[in-house]
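A short reminder: the numbers here are calculations on the coordinates, not readings from a lab. It should be emphasised that the depicted structure is a prediction, and the values quoted were computed from it without experimental measurement. Cβ atoms are built from the backbone, for glycine too; each structure is taken alone.
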Structure P
Amino acid sequence: MIKRRLVVATAAAVTMLIPLSGCSAGGGLGAQSPAPTRTSSVDPAVEKAAKDFKGTFTYWTGLTFPDEGNKIEQQQIEQWGKDLGIDVEVVAVNQNDTSKRVAAALQSGSMPDALTVGYDLSKVMAAKDQLAPLDDSYKAIGEKHQGWFEPIDKATTDPSWGGSVYGIPLGFFGNILFQRQDLLKAKGITDAPKTWDEFADDAAKITNAPKVYGAGLALSNVLDGNLMTAVMQSFGGRVADDAGQKCTIDSPETVKFLDWVSGLYKKGVIPPDSVTWDGAGDNNAYLSGAAGFIVNTGSVYLSMADQDPELEKKSAYGTLPSGPAMTVNPVDIRYRVVPSSTDENGKILAQDLFKVLAEDDYNSEYMAKATYGPVLKSQASYPIFTDTPAYAALLTIAQSGGTPPAFPDVANTAYSEYQNTFSTPHMIQRVVTDGLSSQKAAAEAQVNCQKIYDKYTK
């Protein structure tokens, strides 16, 4: 028996905008062929694990937009369970809530057999011995699919993980600058902004509040809000020193960044409700015509192509602007992981599932309806990455590297916890909502940051 359960904690606005039965060019999910059965033979060890496994195999997927990709993934996992004769439960979790869900499950002893998590959470879990190593599966999947893209491989095998691989990359969130070309041209702007100051100027010129806000930047406690850490770093601000031990947020560069972003907010260039947006806030703002610029992954492009082709024609796509100090465009990898609490049969089954979910016949369909950039070199030839401008930008990021996770900071567990607690968005909120000066907000963030780093400094 296959059990289905959809958990979407904060995505009500998205389901209103992007129907669960969203249509594709081929007529929607209902017109798709069933999930393919596995093409490779089942390893005897997997067959034995399936026979001996007790109960229901539970997988927490990471909710992505539009919803059609979630359904394709769920269908494939269910087909895998059917092929092996085991009960499967697929739980789709809003990725902005994964950290909270994991914390609660760890405390109650109710972790799933496998799940999808982001780079930062996986690093924290690995450091606490909460994940099983997956070195052999990582190597086998890479060898079968022409290898991992170099930036993905470097981030996944970095020594800061402790000497093992703890996750199988399934894709990455790359940052694409979506821009309303029609609004910009009407103001005589023909070139994409090369710096964040140019971005601010262009966004101010096309602002016509409350109808249109030029800069649809999330300043809330969601994954999109963590982009602000990268912008801060491009201004020269740092979370910590080069040793990755002492926080350095309280700096003139951070204050300059806070003055910049709070200035845009106070001038009405950034929407006033951006401090409370959920994970779909910037998506909805752009798709409804209320934002001139946003930074997002490919999901907005898919929604436009499906629901509003005219808006897609009015849009252009680019890379993140540079700050006064440097360009920072982080590659935020999503991993399939196995909790260390999963029993041995479950661990064998999970790794078999990960291999099935890496197959090209499945991924070419899934990635065309999901929001991720490619991680395996065999994926470079998928039509979604060769034929669509927004996703071609993601392929370029995978090939050229963008910037590694945390860069220019040290990608350690303390940094990951800093990001998981949405520390930079909170610092911004203290200025734009609570009225603190940029100097006081930076000083307060410094104290809170050091408390995090002290937990991991020996």
Structure Q
Amino acid sequence: MVTWTATDVVGNTSTIEQKVIVVDNTLPILQAPEDIIIEATSIDNNEVDLGESSATDNGEIISISNDAPEFFTLGDTIITWVVSDSSENTASDTQLVSVVDTTSPEILPVDDLTYEATAMDVNIVYLDNLSVSDIQEVTITNDAPEFFPLGETLVTWTATDVVGNTSTTEQKVIVVDTTTPDLTIPEDQIVEATSIEETLVEIGEAEANDITGISSITNNAPEVFSLGSTVVTWASIDNNGNSTTYEQTITVVDTTSPSIFVPADIVAEAVDPVLNFIELGDATTYDHVGVDSITNDRPDSFSFGSTTVTWTAVDTSGNISTGTQIVTIVDTTMPEIIAPSDVTVEAAGTSNTVVDTGDATIYDIIQVDSVTSDSPDTFPLGETVITWTATDSSGNSATATQTVTVVDTTAPSVTAPDSIEVEATSIDNTVEIGNPVYDDLVEIISVTSDSPDTFP
């Protein structure tokens, strides 16, 4: 507002106001920051330093603003800058912000793989996925074969994002053969010794297999085996030098009893009931390993009858064999018998003479079982031969004879008839003289007289 004042000479004044309006219709001049091309760090969360705009005005700049987002997405974003002056005049300018992705995907370090072979050239190896870092979706490929051969294969991995940025890395896949061959050895054996240190043993055959093939199968078995346990080590080596060893135990045992051949059975004549001294002979033996001792349980002397002598052979492994020898002391010698002396006795009758014959004298080295005779209870007149028999406990018998003679040396008794006196009847008289009375121990053979036929 402009105030006008009029003053006269006497000092009187008058005032009036005049409004002077100065207007600003001139737009400010705005210069947006330069366009920006920035490498993306994410798809939609990229921070961008836009820079500073510049503005001039004939008045006062009140504000400069823009419509930039807090974070920028991948691609182009147009930022509009606006400047306002104190007269509310505004001007604008644009700035192009291009968020681009020219960065190849980041492949995190990948470890080489070592895989145990299961075959020579058809090994299936499962490769782990790569760890890849990228702001966009990434396609991962590799040139791995379907099957891996034994040895080293170089696999190239390629990571490609959606805008075509690529990264590659290499991974070694090493198919190794560290597996020892499968080795099957014969079973442990227990064999009977045929010698103390030279037993032949068929130990059997080992079998081996391996994916690379077997180079050799060996063992350290001796040609012959000694008594006891021997450990045989089998070794199998494949074509990559891997080896497997197993042990087979060969045990040579001696469980065979020695052979024993005892002397022949002996039958000897007894010379005494208990004191019979016999030479048994010697036993012979055989054993694959060796005989330690030969003994028997013979008594010092042998008694009448059978005695079983047990021979025992013990080999060096403690195996025992026995054999028996029977020593039989027999009595085939007849006993000695001496009959009583011959006897002559006076007859007591024709057939009923009792005679004491006496006793026989006997001897036997073992024992007399019985002494008998065939002597009758009574003896007849004349000679009777008695047989005496001695039988020992072994059934041997001997005989001797004794003669018993019954004699009659006693005259018979006879009594003549009584004397007779008869009257003569003639010159030659017949007279009945009667009979005598007679007796004898034995039979009267005859009684005679010298009587005439007639008496004068």
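Say we calculate distance in nm of label points 7 Å out along Cα→Cβ at positions 243 and 443 for every structure; which of P, Q gives the highest result? Could the numbers behind the result be given before it?
Working: P: 2.5; Q: 12.6.
Ranking P, Q on distance in nm of label points 7 Å out along Cα→Cβ at positions 243 and 443, first place is Q.
Taking relative contact order in percent (Cα under 8 Å, 6 or more apart) as the quantity of interest, name the structure among P, Q where it is greatest.
Largest one: structure P.
Of structures P, Q, which gives 63, 56, 37 when Cα extents along the principal axes in Å is computed from the coordinates? Don't skip to the end; give the middle numbers.
Numbers: P: 63, 56, 37; Q: 293, 60, 39.
Considering all the candidates, the number was obtained from P.
Distance in nm of label points 7 Å out along Cα→Cβ at positions 115 and 371 computed as 11.8: which structure among P, Q?
Working through the options, I get structure Q.
Between structures P, Q, where is distance in nm of label points 7 Å out along Cα→Cβ at positions 187 and 235 highest?
Q
A value of 0 was computed for helix-only ellipticity at 222 nm (-39500 (n - 2.57) for each DSSP H run of 4 or more, over all residues; to 500); which of P, Q is the source structure?
Q
Taking 3.3 as the value of distance in nm of label points 7 Å out along Cα→Cβ at positions 387 and 419 derived from one of the structures shown (P, Q), identify that structure. Walk me through the numbers on the way to the answer.
Details: P: 3.3; Q: 6.1.
Matching structure: P.
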